[in-house]
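Down below are the structures I want you to see.
Taken together, the values in this text are just the output of simple stated rules run on the coordinates, not laboratory data. Bear in mind that the values here come from a model prediction, so they are computed numbers and not experimental data. Cβ atoms are built from the backbone, for glycine too; each structure is taken alone.
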Structure 1
Amino acid sequence: MTVYAPGSDESEVGPTDAAGHGRTRRWLWRVVAAIAAVIVAGTVFSFGYNVATRHRASPPVGLTYVRTGDISTRYRQWGESGTPIVLVHGFIESADTWQYLAPRLAAAGHRVYALDLDGFGYTQRGAPFDLDHQTSQLLEFIQALRLERPIVVGHSSGAAIVAAATLRNPEAVGGLMFLDGDGLSSGAGARSPVTKLLIDPYRTTLLRLAVRSDTLVQTAYRSACGPSCPKLDASGIDQWRRPLQVPGAEPALWAMMNLGVPGLSSDRIAELARIPLPKSVVFGAADSVFSSDTPIRTAERIGAGAPTMIPGARHLTPVNSPGAVASAILALAQSR
């Protein structure tokens, strides 16, 4: 007969089970220790790397600036006479994005201007880097250079900037083009939750590693631009990279990523249809950023004619299809 002590239970852990639990605990402690070691090593590396790469790049010499409200805006100009055209770039672009397109417009008899929006390129950084501030910058740019009702072209997220400027002051604009963009906050502009999770020093390290990688810069460029784009040599890589390495660029970029790509509501964009201006919508037919029905929906929403689709072109049409885009802009200018 088996006698059990008071409070005992047949299910009590035996020596074998106890040994198994002990091994599990030791294994878990090793995993925790390994994770802690990785975190410590990553933190030490991150701090060290950030210190080693703390030097900021200088803007190129010979840039042109104009005062726009509370900041100094860098811009480029092509042509000295004719109807003015103002080109507004998209996210992580600059006035240099238009270097293949703008000379074609100037050769056709136009004065062409491209500015660096606040937070990008070599414009003096001045928070907040939001839609309202960048819209004010564009209108102040037009006023500062005494441009009489220019054609305004907004590429990608720049479509929201030119839309907001037109809605705020329709008399300042002579024509409107959405290029590879719908102007909506619900389009390509959703805020990424990753930016809220990344904290310093890790986010600074990751950003600098990405920006300093020729391979990543080339890959991002080819993905957005496509096989028809000019290949990036060392100078071309620097043109895309350096604006992200100048003083103030990193905090501005994180601030804008936390805000999300600028955009307006569908109802607000639809108000453009009531403004009597020449309007145009142009998209690359192979654009993977937006859905295939975005161009026609956008054209209907703003009161433009049928959208112009550039065969085989991806999202960065000012670079991969400058001739086709220039022809569309010239057609818009002629309809004023």
Structure 2
Amino acid sequence: MPIRVGFLGVAHMHAWGYVSALQSCGEARAAVVWDHDAKRKDTFALKAGLHQAESIDDLLERVDAVVITGANRSHSEYAEHAANAGKPILCEKPLVTNAEEALRMTEAVKGKVRLMTAFPCRFAPSYVRLKERVKNGDIGAIKAVCATNRGRCPFDWFVDVEQSGGGAMIDHTVHVADLLRDLLGEEPNLVQAQTGSNMYGEDWEDTAMLTLEYPSGVFASLDSSWSRPQTYKTWGDVTMNVVGEKGAIELDMFSQDVEVWGESHTVGSYGSSLDALLVSEWLASIQEDREPSIGLEDGLAAARVALAAYASAQKADVSSV
């Protein structure tokens, strides 16, 4: 019998990719949606063909597993509800926006249910191949990494710090922070960051540059900015230049597409669906009763990097993770 999946909060745009992935597989079906915003819930339910729940408890009684795609600040609360009901979780990034939320989510989830962090970049064929080549020693020991995750500003609740926990830095840092942790096998011991409101001049940062130093001596830079024009694709500028002692590998993760430039810009992607690969792994972990490949600690580790970056930017200094 297919796994019945409920969407707990649908503020994040990635909810559309996850529901599409669920609708294209036979192992599960997107069944129910709840959101505190009635208009948003109605729109999502109508377009995705889902039933609507009257409350969080109502949704949890009608599903086997939960996708959390609410605004960032809601993640720990929603995860606590799902964990108390014994439902496996796929949670959008960043998992948390501060240390208190991290503690709440850890206490709620750990040892009770399995949580997968939504880091689809781990499944990109280009990244998988890069990791294989590094493991095979093709470029020798890694010395440094220059990375980016830039895009256009999504506005809406993303620029409401009370809901998002920050601006471009918290939104775009965590994906690459996770890739670096997975690639290097270690977390940074030092993070230094500068932020600015250079594009829009508001009280949230739209540009951010991080420098990360790792215990092995490797260092990395990360541009995590909303620095692209409004005609730019919503997301898809993850690049990595990995420098080793014997050579370098350059990755452009989202280059598998057809771009159309006219009065506006559109992308007709023909590459791998990272959302589908992510959802497939999550469902497999539920069916096989095992931990997902990207778990709670992975999401918390990436969030720690972003939080250390904010601490550094606030005091214009290096911050320990």
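See the values below:
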{"read-out": "Parent structure of the calculated result 26.7, 112, given that Rg and Dmax of the Cα atoms in Å is the read-out and 1, 2 the choices", "value": "1"}
{"read-out": "Which entry (1, 2) yields the derived value -11000 for helix-only ellipticity at 222 nm (-39500 (n - 2.57) for each DSSP H run of 4 or more, over all residues; to 500)", "value": "2"}
{"read-out": "Origin of the value 37, 27, 16, where Cα extents along the principal axes in Å, for residues 252-291 alone was derived from one of 1, 2", "value": "1"}
{"read-out": "Origin of the derived value 2.9 (distance in nm of label points 7 Å out along Cα→Cβ at positions 92 and 172; candidates 1, 2)", "value": "1"}
